[in-house]
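In the part that follows, the structures are each spelled out as structure tokens.
Please treat every number below as a calculation from the coordinates, not as lab data. What you see is a predicted model, and the numbers here were worked out from it, not measured in a lab. Cβ atoms are built from the backbone, for glycine too; each structure is taken alone.
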Structure I
Amino acid sequence: MPTKTPTHIRLTRRAFAAGSAAAAGLAWSPLGAQEKFPSKTIEVVTHAGVGGGTDITGRMMMVHAPEAFGTEFAIVNKVGGSGAAALAYAASRPRDGHTILLITQTHLLTVMQGKAPVKYDEIVGLARATDDPQFLMVGKSSPLKTAQEMIAAGKTKALKFGVTQLGGVDHLAVLGFAKKAGMQAPTIVPFRGGGDIVINTVSANVDVGILNYAEAESQLKAGDVRALVTLTPKRLAPLPDVPSAKDIGLDINYSTVRGFVTLKGVADDRLKALEDGLLKAMKGQMYATYIERSGQSADSVVGRGPWQAQLDGFYNEGQAALKEIGLLK
């Protein structure tokens with residue numbers, strides 16, 4: 001005579017089977033459908049050390065970011081290789097939107113030269129954070145009083161320009177300016193940073209220095225250096241009497257630009273959430289005050305479309321410039 005299975009055991013088995021099926025269904029569902037975003041701390045990876053310009057920009061954005069995103073943020077400083085270390089770290093993280101980078105043109109120049117573990121088509125723009133115009137300056141003892149005098153002098157001899165890095169953003173800006181102005185190819189003198197450029201411009205070890213306003217603010221106010229021209233179409237707000245490139249008839253636009261990106265593979269809805277949250281965070285009063293006081297463009301913050309277009313443009317122009325100076329085949 002067959003043994004009967006007690007009713008309560010049959011029910012337990014049915015419940016177990018139903019639970020197993022439900023669990024299996026969850027396991028097969030796409031991760032994005034089960035997880036809200038963001039679901040953990042978002043890392044902001046920068047190539048700058050603590051207190052550097054890019055590091056400060058990231059931290060100023062983060063003042064309002066937790067409220068905009070509903071989660072915490074953390075700066076990750078990965079210094080080295082002109083952005084290569086930062087890109088390598090980001091490439092090692094899951095591409096789920098919880099890791100973003102704050103980059104400058106320097107990262108793109110590193111990618112162009114094959115010194116980074118990612119290719120350009122893996123970089124996805126999210127939002128631009130700063131547009132920091134570059135300007136040319138001379139020491140107070142320089143005989144060059146105006147941009148026109150500097151250009152005229154540069155047509156008769158190769159002027160010495162102080163920059164931060166061979167093949168870097170400053171170098172390419174100086175070459176572009178000299179070419180547009182019809183000057184002789186300048187002599188490029190690289191230094192470790194903006195502070196060294198200021199010192200060597202004041203002491204006349206170089207004829208001209210290229211800097212951002214914040215790097216030379218105290219020397220400008222003290223009269224130790226004299227700004228001759230801003231390398232953008234608009235005048236710089238803290239230097240209203242200094243002509244823009246457009247004022248002297250040059251169609252150029254050179255700035256140190258910082259912006260947020262992530263790496264290819266992040267879902268489209270998360271890209272949109274990152275863009276919206278970053279723009280909201282950078283509309284906060286603290287960030288707006290930072291932009292104003294550091295002498296940066298009031299139009300610094302833009303979204304994915306114009307930021308990606310600017311990245312594309314710089315990448316194409318940068319490749320051509322590096323080839324011209326022999327740093328890229």
Structure II
Amino acid sequence: MLNNMSKKKRRGFTLIELVAVLVIMAILALIVTPLVMNIIRKARISADKRSIDAYGRSIELAIASYLLDTGKFPTSVDQLTIEYSGNEVVCSTTQINSDSSVYLTGCKVKNRNVEGYKYGKYEAPTYDTYSIGDHISYNGVTYYVIEDSSTTNDTVKLLKETPLLKTEIEGYNIDGLTVSGSTYGEIQYGSSTDYETSAVKKVVDKWAEGAVKSGDTAIARLISVDELTNNLGYVYDDINPTNIFYVSTESTPIWVYNILGYWTMSPFLDSLYIWRVDYDGRHIREFDPSIAISTVCPVLEISKTAELTKIAS
């Protein structure tokens with residue numbers, strides 16, 4: 001009996017088999033990876049939405065706390081102390097509603113866009129309305145309302161009640177400016193009368209730096225002819241066309257013109273003449289600007305979200 005026994009050889013994977021396995025694994029990776037990535041993406045979006053919800057609830061709690069502490073309704077999230085410890089949330093629109101809820105849209109979480117997701121409900125904003133002539137206090141200065149459209153208009157136009165003081169204007173140190181008068185700043189400015197380039201505009205801009213509170217939205221300028229004619233009763237005087245001016249009517253409030261006379265914007269924006277509201281009720285164009293002296297009563301076109309207080313008449 002032969003003791004030669006044939007040994008069974010161990011057989012490995014062939015190259016074709018290895019390639020087949022790799023192909024199968026690649027196919028599985030192509031199928032599974034997008035599914036896994038999509039699950040991860042959905043989980044991240046869901047987590048980001050929860051972060052926005054938590055942030056919104058934190059704002060609403062801060063609103064309630066502000067109401068309890070101050071007895072006032074906040075007009076901006078900047079007034080609130082928001083206690084929130086989750087992922088950073090920044091929203092392009094944060095609206096505080098009248099029922100103390102909040103509406104958030106355009107939000108990013110850790111700088112990631114969460115497109116289309118909104119927190120809370122949108123409430124069309126409504127604003128206070130003012131009547132022409134209402135006496136308004138803002139930042140320690142009193143004004144008269146010269147224009148307000150409606151509850152959908154977010155700004156109101158105010159005319160400063162008294163001219164700027166002489167000491168105020170002198171403190172601006174504006175070249176080329178002559179200031180006279182004992183109390184109020186009566187301005188004489190050579191022959192340059194174009195509103196856009198004159199020292200009068202520089203005076204108004206300098207005044208606005210201290211008159212407008214930080215964070216409030218406002219435009220400072222002089223009163224315009226449109227405001228005088230459209231809102232305040234002025235009409236064009238065609239009786240004496242050689243001396244072109246507008247005149248007040250019975251509907252023109254007396255406070256518009258009983259304050260020494262003050263500079264206005266020219267309807268033509270030219271550099272030949274200046275315009276002013278005179279104390280006798282005329283809105284006059286001066287032919288000799290070198291002798292035309294007027295005070296400065298600025299106009300503020302200001303957001304109604306600013307702290308405006310109506311003074312009882």
Check your understanding: Suppose you compute helix-only ellipticity at 222 nm (-39500 (n - 2.57) for each DSSP H run of 4 or more, over all residues; to 500) for every structure in I, II: which one lands on -13000?
Key -> I
Point to revise | Identity of the structure behind 4.0 (criterion: distance in nm of label points 7 Å out along Cα→Cβ at positions 110 and 182, calculated), options I, II | key: I
Check your understanding: Comparing structures I, II by Cα Rg over 2.2 N^0.38 Å, which one has the largest value?
Key -> II
Study note, to complete from the structure: Across I, II, relative contact order in percent (Cα under 8 Å, 6 or more apart) reaches its greatest value in structure I
Point to revise | Which entry (I, II) yields the derived value 5, 23, 37, 25, 9, 1 for P(r) over Cα pairs in 5 Å bins from 0, in percent, for residues 78-125 alone | key: I
Review point. P(r) over Cα pairs in 5 Å bins from 0, in percent, for residues 70-173 alone was computed and gave 2, 9, 12, 15, 13, 12, 11, 9, 8, 6, 2, 0; which structure, I, II, did it come from?
Key: II
